[in-house]
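Undergrad: Next up: some structures, all given as structure tokens.
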Structure 1
Amino acid sequence: MVFTTASIVRTASSLILGLAAGASGADDSAFTDLDRRVLQELTAQHRAGQVVLHYRAEHLTAEQLDAAAEANAGAFRDLERLLEMKYEGDIHIFLYRDRGDLKERTQADAIAFGTGTRSIHQSHDFRGPHELCHIFAVQFPHGPDSFTDPFVVEGLATAVAESDQNVPIHSWATVYARARRLPPLWQFRWRWMENTPPGVHPYHVAASFVGYLIETHGIAKVKQWYVNATEAQAVLGQSFPDLERRWRRWLAARTVEPEHEQHVLARLGLGDAKIPEGLMAAGERLFDGQSLAGLDPELPACWQVRDGRLIGTHDGPWTSLSSHGQHAPLTAARVRFRLVSGDAFKVCIDPAGHSMREAIFARWSAYLTCEDGFTGNEGAPLDDSDWHEAVLVHSGGQWRAYLDGLRVLQCPAPAPTSDTRLTIAVERGVVEVSDFAALRP
């Protein structure tokens, strides 16, 4: 499917107005001025059930017309099933030879868009239920105080399509989350053209959230929320922020096919950001899961072992825990941790007699020592208390920091040549560590 800014505004505006006005009982009266104008040229007509196709006979072959009729009638039937409703009346689809023909006749730079409450203009080879869903939604039961918005409108229409570019909608959102490109929904929802992170398609975000609601609450409830879009608590029994937290946890537990993950990363400009598989191997465990053996705490009272986890607690600036003694030059460390509370956690590779290399993961940003200071990434904050996996590694002349399998920081610098020790530290908070390992990539 292809979406444009123009189609977002055009479709959402017309359909929100449609909800307020209701569906027209007569198809002719539901036509817009644009519909009537192009009907003077698209004079041929073909009916496929409740779908009426308008086209210019010399522009389409019989095979193209049959394919368009079958696809649109099939999408119509699928929507009646998915939305658990019987659509009343006809839907008029205006078919164009190609996108250029559509633009010339409608002045719209889109492959498909809806007008009014019963009409869709599209290239003859456009496929999918997106635009049809907008038309179906006009017939959702609504009252005088009904309200919806583009986030909900486009979220549902994209969710029913289930995929984009052959990648499932939830896989797009899952990789956005892993890449820390999934925006906070409340701010994003109301100003999404301004609050969409680089490389992210806003429709994917809205669609995954709405799709999650369909899976967990059912389409009947989602249709009620669609026309009462500010009433999540009243309709769904949970606040919008609570629903978002549950959705994010649900995404975090999902698996994504490698080819889908790579496709989304490439679209984000992160095609080379995935961590090398060798860095996910076991390595030399520095924490045995039972004791502080082999580890040297800076302040012994701040570190303890409980339930197989290493617990670091400090109410002031950094306090550290290091591997005992020196290792032959190490260039990689891996830590699985969660910052239960507080400010920040860091992983360090400390060569004897040289500057320490630090990767810091803070609530507001991530940092990596670089030259005489730090390089930062405000797009990689630890804004939750979930489990994360951090890797600090030197490779190919670069120091790199990975968080949850994706590179978040890098800086060119030489590898250590002297013996090293590995260190972790917590600042003004509580951290839990389940894995602390030295790697030799």
Structure 2
Amino acid sequence: MVTLLVSLATQSILAWMLGTSGRGSYAVCLVFTSFLTILFVVGFDVAIEYFIASRKFSVSQGVTCTFICGALSSIVAMGAGLLAMLLPVSFLQNFFAKATPFQFYLALATLPMSLAGNILIRMPVALSRFKQGAIINIGLYVFQFILIVLFVVVLGMGVEGALLSLFINSACGILLMLILLRKWDTFRFERLSLAQLREVWSFGMRYYVGKISNLANAEIGTVLLAMFATREDVGMFSQASAITVRAYVLPEAITTVLIPRVAGNKLGRPELVAQCARVVSILCTIVLGLLAIFAEPIVRILFSEEFLPSVPLIRIIAIGVVVRCVCKVFVPYIICTDRPGIASISVAVGMITNLLMLWLLLPTLGMIGAAMAMMGNNIVSSGFLFLAFAFFSKMRYRDIWRFSRQDWPDIRNIYHQFRGRVLGPTKEKKQE
């Protein structure tokens, strides 16, 4: 919840300070590096987290693998990015016209730092150090917010300042994690065998299609708008998408603690996964329902009246995000029971749906068509995940979604624990 609030504050500052045009340039730079990362990382980031959580790798082996694979991937990705900027292809030139060359170069510089930082930051979770992981995650969100305020608001550096804050935040995150891992696990760089590296790449390749498709599902609308629409349209769509997908924090918080539990169980604990999906369905429906209802005043206050045309986009995207949030909880079961290819197929199916809907709707409906395509891909890919979970877990559909007596006490206990930590003990507790 803290990261959700801080990220919303960050998005608000970027919207007010950059406007639709600057927000569009910033979004295009992030999409550029995201595509390069996914294309050339080959899924080894997910493999490292899984191998550490399942105790197939030690922390030292995982960190060493992160730097070896990360360095190789980053060199190739940055080279490909520089080459793409030089190609005399019309649609690529339209894309790169949405930001300055220096902004794209700065975005490329953040790529290796973001890659290594995103992997290392998940290691406390893989080691079941959930409290420390939460504190570190919150700390880095807050630190990035401070950097955004410093570079964008105080120094007035605009898009360059926002990108520089990402670079510094990732570099500090890497340094912090190396210090903590050395303290927790006496981490040291360790030589890896070719067989171990081959195992990591084998797992990553099976998840590779899924990672490419997953990014395409999330960003292809922004990419196509960047090629054929104005910077203002790109900024509007990316802002609508950014605020809506913040709801992913809820299922990601659940999957964070699910991964080591599922990975350590031969059967994958499908009953626990289904229970978590039911709880997430309630939370996300409430959160995104409120966002859809009050989208107009929220946008007016957080992002300024300049972004009001994004209100209908938020309401359309929110429908698909609700479905996606619920079914994201099934991913740890599928991956940690050694079926990463199923996750890949689910997002590939969603990507095909996304591209088909964009081809049909984008020319006539513009940003509305892009929002509907994003909603469609979330619904289709999530439906496939649900069917796959039901098939492999041997659970009946109604058993997955039917609340049991045990669900309610668990939810009530979570609420009371949260209330006690945030608001203090209740009157009855004080009397006890």
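Undergrad: For P(r) over Cα pairs in 10 Å bins from 0, in percent, for residues 30-85 alone, the calculated result is 22, 43, 30, 6, so let me know which of 1, 2 that is.
TA: Details: 1: 22, 43, 30, 6; 2: 24, 45, 24, 7, 0.
Traced to structure 1.
Undergrad: I have -0.47 for log10 I(q)/I(0) by the Debye sum over Cα atoms at q = 0.07 Å⁻¹, calculated from one of the structures 1, 2. Which structure is it? The partial results should precede the final answer.
TA: Working: 1: -0.47; 2: -0.34.
Computed on structure 1.
Undergrad: Where is distance in nm of label points 7 Å out along Cα→Cβ at positions 38 and 142 largest, in which of 1, 2?
TA: Evaluating distance in nm of label points 7 Å out along Cα→Cβ at positions 38 and 142 on every structure, the highest lands on 2.
Undergrad: Work out which structure the value 8, 23, 32, 26, 10, 1 belongs to, where P(r) over Cα pairs in 10 Å bins from 0, in percent, for residues 158-341 alone was derived from one of 1, 2.
TA: Derived from the structure labelled 2.
Undergrad: Name the one structure among 1, 2 that relative contact order in percent (Cα under 8 Å, 6 or more apart) of 13 was derived from.
TA: 1
Undergrad: Could you figure out which one of 1, 2 the value -28000 for helix-only ellipticity at 222 nm (-39500 (n - 2.57) for each DSSP H run of 4 or more, over all residues; to 500) was computed from? Don't skip to the end; give the middle numbers.
TA: On the way: 1: -10000; 2: -28000.
Corresponding structure: 2.
A short reminder: the numbers here are calculations on the coordinates, not readings from a lab. A quick note: this is a predicted structure, and the numbers were derived from the prediction, not measured. Cβ atoms are built from the backbone, for glycine too; each structure is taken alone.
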